[in-house]
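Enquirer: Pasting the structures in now, so scroll down.
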Structure P
Amino acid sequence: MSDLAVQPEGATAPGLSQWQRVSNTFSAPSKTFDDIKRGNKSWWMPFLIFAVIGYIFFGVVALKIGMQQVSENQIHLNPSQEEKLSQAPPEQRAMGLKIGTYITEGIFIANPVLVLGVVALGSLVLWGTINFVFGGKATFGGIYCAWMYAGLPAIVKSLLGMVVIFAGTAPESFNIKNFAPTNLGAFLNPLETNKALYALATSIDAVTIWTLVLLGMGIATVAGVKRTSGYIAVFGWWAIIVLIGVGAAVAFG
């Protein structure tokens, strides 16, 4: 008689390790989210991966592009800001560039903390949506953990960004807000393209769509609802955010 045949009734398979959940996120995501639903909600491994890859990317940008150049590029992409800065006295212009550089560096350094905050806020919104709108039974911790693993494709974008930098991209053309060729906006000139069109083209990003699909699957699994409910919740909020971004680009671009 096999070992399986003599297992006590109700016995469950052991939970996956975090490394198994990470690898399954890319190859068999349902296994990862089923494991989270069973109560295995440790999320520090994907968070650690985000932090490590993020700081490596930071180092590559600082080494090959330069943080002051990154800041100057962002100013150049905002004609009104660039004009205002060009009209300022030399001392104020130098101080403005220095402050912009410090802010850019600060965002890179604080990125892990920002990830925790963004995932917490987004998880709260999705927890309320999937439970109260679609009748799910998810816990906040389950949604938070699912989001951490669903966000892993973001490291692919960072790695592609590093490839682009090492391939010889011109420092003065580097756009920190759209550094990898994963969306149509990466192939458009932001200064010559309609602001609304550019914002929309940038938002429709292959890695973002990949992440949203995983997140919809993940929250549906931990909430015990149909996947279509998870997809509607996730893509619905994403569409709202995209529309707000497009509107902001028109109003302030």
Structure Q
Amino acid sequence: MSDIEVPSAAEGVPGLSQWQRIVNTFTAPSKTFEDIKRGNRSWWMPFIISILAGYVLFAGITLKIGWAQVAENMVHLNPAVEESLAQAPAAQREGTLKGMHYGTEIGFAVNPILVLAIVALGSLLLMGTINFVFGGKATFGSIFVVWMYAGLPGIIKALLGSVVIFAGMAPESFNLNNFAPTSIGAFLTQPETNAALYKFASWLDGTTIWTMILLAIGIASVAKVKRGAGYITVFGWWTLGLLVSVGWAAIHG
């Protein structure tokens, strides 16, 4: 886990430190991904930074909003669930709210495990697509590391959300689905907005799209294919997820 990488024997180019790679992810991403392609694959620093930013948000929600309030807000923002619970016995309503409360809180608390699992599964999916569809030569490890660095814009969203919370957001107005003003959905009102439209607008998140662009550049680099193949791979899966999510909202919203 040394911060300074061993020089690449194959190309005779000194490896970047993890801090250099982190800075270059924002300023010159190609340098970061070329360094990863050369075999310098330490990923723990961006992982730790992202997790710390997530825990700052977790602390803000815990201290300023409260997870019981988060559960109440989730119910209020879903008219179908709110109507169902309004007609349910008091004990059932209380049990459902407690389940949502503790389930959401625990989900945030174990975020590092969830992140590792999501990145691992996503890396397998991207590796299969870029290699078998576009003839790439990427390894699972290289894509995994690329994803860790490409995910760094997410810290901006977590920190912006934390600032909004600590600045005095009314707990009753907190929306866990749009906790930071980084997507179009964050500026729409729920449940007044059509569910499918709201879901579509929420997917149009600046930090997420930034991450997708970085991920596309990165996997194209490590797979040794044209960037267009990286963009098609990443945004193809992103578009599929968008369509499924919006379709589900249209049906069940």
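Enquirer: Consider the structures P, Q: one of them gives 16.4 for mean count of other Cβ atoms within 10 Å over residues 161-168 as calculated from the coordinates. Say which.
Expert: Here the read-out was taken from Q.
Enquirer: Quick check on the output: 19.9 is Kirkwood radius over Cα pairs in Å, derived from one of P, Q. Which one produced it?
Expert: Considering all the candidates, the number was obtained from Q.
All of the numbers you see were taken from the coordinates with simple rules; none came from a lab. Small disclaimer: the values here were computed from a predicted structure and weren't measured. Cβ atoms are built from the backbone, for glycine too; each structure is taken alone.
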